[in-house]
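Asker: Input: structures, listed below.
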Structure P
Amino acid sequence: MNEQLESLFNESINLELSVAELYSLFGELFSEDVQFWNRLSFEERNHACLIQSGRDSFWPVSRFPVEMLGTSLDEVVKANEAVQAAFTRFRDESLSREDAFNVAYQVESSAGEVHYQMFMEKKVETKIEEVFQRLNNDDKCHADRILRYMEECGIELRQVAI
């Protein structure tokens, strides 16, 4: 595996784990939404495991669907840095529940997460793609689910600086 692709795998796994940690923090900070955040955190950890298992099992035999990863290492790195910055801000400052939902929506709409979502929603072309989509199951559409939950709770969608 070339160094660039290995870095893309590692950064993609780290991004999923960083998002999981951010959502766990949101669950701790906003108890009224703890089940929602814990579910998303669990799913993000599953995404990381799926990418890692795929890398370890399918990449060596040239069967890993790389379109599941972001197309640019720089985009994934920037997305991961933004998630880590958001984690630090929410941990250290008194930010609102509304901010948490808006940040989560922005994270799920970021380049690093969108590629994964697009792969999981695309029409299956190979058996390997079918396997990955089945393993992912219903752990998808996070941006849509966050938006629906926000609407149910009367939380306004707005841009939040990360």
Structure Q
Amino acid sequence: MKTIIGLLFALASQMPAPVHAAVPKIAYQVICDDPTANELISGSVRSRMTAAGLEFADRLPFKKLVVYAQRDVNDTINANGWTFAIAHVSNQATYFVASRLLPTHGPEIDEAKPVLIDMIKEDGFLTYLNTAHLDRLDAGTASILADLLVTELVKRLPK
């Protein structure tokens, strides 16, 4: 509990203000059954995020990009195709509320703390959902996909 409160205080001290001086910390996850494709997509996304000047956070990120990649199966037209589900999730609102409530005490607040702590452990609320399709997956198409994913993520970050 003290560790979570400490992390929340650290997060609250870097909470974005209405005018953001620093780039919010981001996390990403690529989910794919094919290890080679997973490595290709992850590497491309990380490279584009680094080039965009984004900072990474393993714990308590401002936003998380989740990419689910699946090779098309039983496709009689294009057996080499790939389909992607792209999601942005954020738990920033929960972190903010927790940073204000966890240090305080009172009967109602103490009742809410276990729920709030469980919410902190989640990835967050869905803020964006989209799909994409590639006719084939190789270094070139993975690069194009990563450019589009990171451009969309940066566009949706606070200014």
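What follows draws every value from the coordinates through simple rules; no lab data is involved. Owing to the predicted nature of the structure, the values given are computational and were not obtained by experimental measurement. Cβ atoms are built from the backbone, for glycine too; each structure is taken alone.
Asker: Out of P, Q, choose the structure whose coordinates give Rg and Dmax of the Cα atoms in Å equal to 18.5, 63 when calculated.
Answerer: Working: P: 15.8, 49; Q: 18.5, 63.
So the calculation was done on Q.
Asker: Kindly point out which one of P, Q the value -14000 was derived from, the read-out being helix-only ellipticity at 222 nm (-39500 (n - 2.57) for each DSSP H run of 4 or more, over all residues; to 500).
Answerer: Q
Asker: Now, a different point. Between structures P, Q, where is distance in nm of label points 7 Å out along Cα→Cβ at positions 23 and 47 highest?
Answerer: Largest calculated value belongs to Q.
Asker: Supply the structure label, taken from P, Q, corresponding to mean projected area of the Cα convex hull in nm², for residues 55-126 alone with the calculated value 7.0.
Answerer: Here the read-out was taken from Q.
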